[in-house]
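The next part holds the structures, each set out as structure tokens.
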Structure 1
Amino acid sequence: MSGLNAAFTTDFLISFALVAIILIMLGLIMNLYSELSTIKTRYKRMMGGSEGSSIEQMLAAHTTEVNDALKRYKGLQGQINTLENLVRSSLARVAVVHFDAFEKTGQGLSWCVAILDRNNNGVIFSSICGQEAERSYVKPIEDGRVSPSYKLTREEEQALRQAMNR
């Protein structure tokens, strides 16, 4: 009987071990099923997108937005270039020089003003004041030089240099 008892105990232990392994496997399967269910839920939510749209629809909408932004960017670049040209041609450099046109008689009332844009184009205004008369002159400036038909006085050249250096 002791041989039968030993066989019973061995069979019982093997059966118990198999049942334990089956229960562990069943627990692992249930855990995997739970994780799979969570992943499926997340996948459906992701593929459904926000507000019921799919990822494909969201990507198409995003692509349209990016293309619209690029078009606006190119339009703004054109406007920026226009503004840069406008700023370059606006009068931005000014210099004033006061002087005595006639020795000891002008009291420093004569003056010249150079007004230039960033390309050194503009004008020089001059006013020569004497005791009995005043004369005014305007000379055009292109690329920092006066036309050959005009001659700059020393004070006008000084005002032009000062304006170009600003």
Structure 2
Amino acid sequence: MRRILLVLFSFTGVLAAAAEATPEQRLAALGLALPEIPAAIANYVPAVRSGPLVFLAGQIARGPDGKFLAGKVGRDCTEAEAAAAARVCALQLLAVLKAQVGELSRVKRIVRVGGFVNCTEDFTAQPKVVNGASDLLVAVFGAAGKHARAAVGVNSLPAGAPVEIELIAEVTD
């Protein structure tokens, strides 16, 4: 019994330490770094703040070489590969968000995520693909990363991307 209590106390301490970590520290603990902010590929800005809300334009994933990832889910890439691309999109969004507000600790909550999956007609696992982004946001922000969401299958995306992710965040001054 004493051993169980010690293990429980240790686990509780780890959870408390994780809860006190900043979003940047949580990213580092995950072995992740924010990428350079991607340049807009059309006539728009990457983020617009209106009061406490920051609206982030959709991001499509770039590979380590800086080139856009491409492929139709269900034909050219797997569900797991598309979920990994959604995670990259979320990292890119976090880079834009940090540039907009200074520190990710100013994020009060992730309000909404929109996910668009370039997929074949018979592919129906769009929510699992978008989980690549959602899971990362919860890992970085904890309960404040839980959000409302849409996961939609589409016929095509810019640059032939497998997935595009957008989000709305509430921030503090």
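Coordinate-derived values only; no laboratory data. Worth saying up front: this structure is predicted, and the values here are computed from it rather than measured. Cβ atoms are built from the backbone, for glycine too; each structure is taken alone.
Work out the source of 6.1 here, i.e. which of 1, 2 gives that when distance in nm of label points 7 Å out along Cα→Cβ at positions 59 and 115 is computed. List each step's numbers first, then the result.
On the way: 1: 6.1; 2: 1.5.
This value belongs to structure 1.
A value of 14 was computed for relative contact order in percent (Cα under 8 Å, 6 or more apart); which of 1, 2 is the source structure? Spell out each step's value before the answer.
Values: 1: 14; 2: 31.
Derived from 1, not from the others.
While we're here: Work out which structure the value -12500 belongs to, where helix-only ellipticity at 222 nm (-39500 (n - 2.57) for each DSSP H run of 4 or more, over all residues; to 500) was derived from one of 1, 2.
On the way: 1: -20500; 2: -12500.
Going label by label, the one that fits is 2.
Shifting gears a bit: Comparing distance in nm of label points 7 Å out along Cα→Cβ at positions 123 and 139 across 1, 2, which structure shows the greatest value?
Details: 1: 1.5; 2: 2.1.
Of structures 1, 2, the maximum of distance in nm of label points 7 Å out along Cα→Cβ at positions 123 and 139 occurs in 2.
For the read-out FRET efficiency 1/(1 + (r/R0)^6) of positions 27 and 91 (r between Cβ atoms, R0 = 41 Å, to 0.05), a value of 1.00 was computed from one structure; give its label from 1, 2. Present the calculation step by step, with values, prior to reporting the outcome.
Details: 1: 0.00; 2: 1.00.
It traces back to 2.
Out of 1, 2, which one gives 0.95 for FRET efficiency 1/(1 + (r/R0)^6) of positions 43 and 155 (r between Cβ atoms, R0 = 35 Å, to 0.05) as computed from the coordinates? Present the calculation step by step, with values, prior to reporting the outcome.
On the way: 1: 0.00; 2: 0.95.
Source structure for this number: 2.
Using mean projected area of the Cα convex hull in nm², single out the structure from 1, 2 with the greatest value. List each step's numbers first, then the result.
Working: 1: 25.1; 2: 11.7.
Of structures 1, 2, the maximum of mean projected area of the Cα convex hull in nm² occurs in 1.
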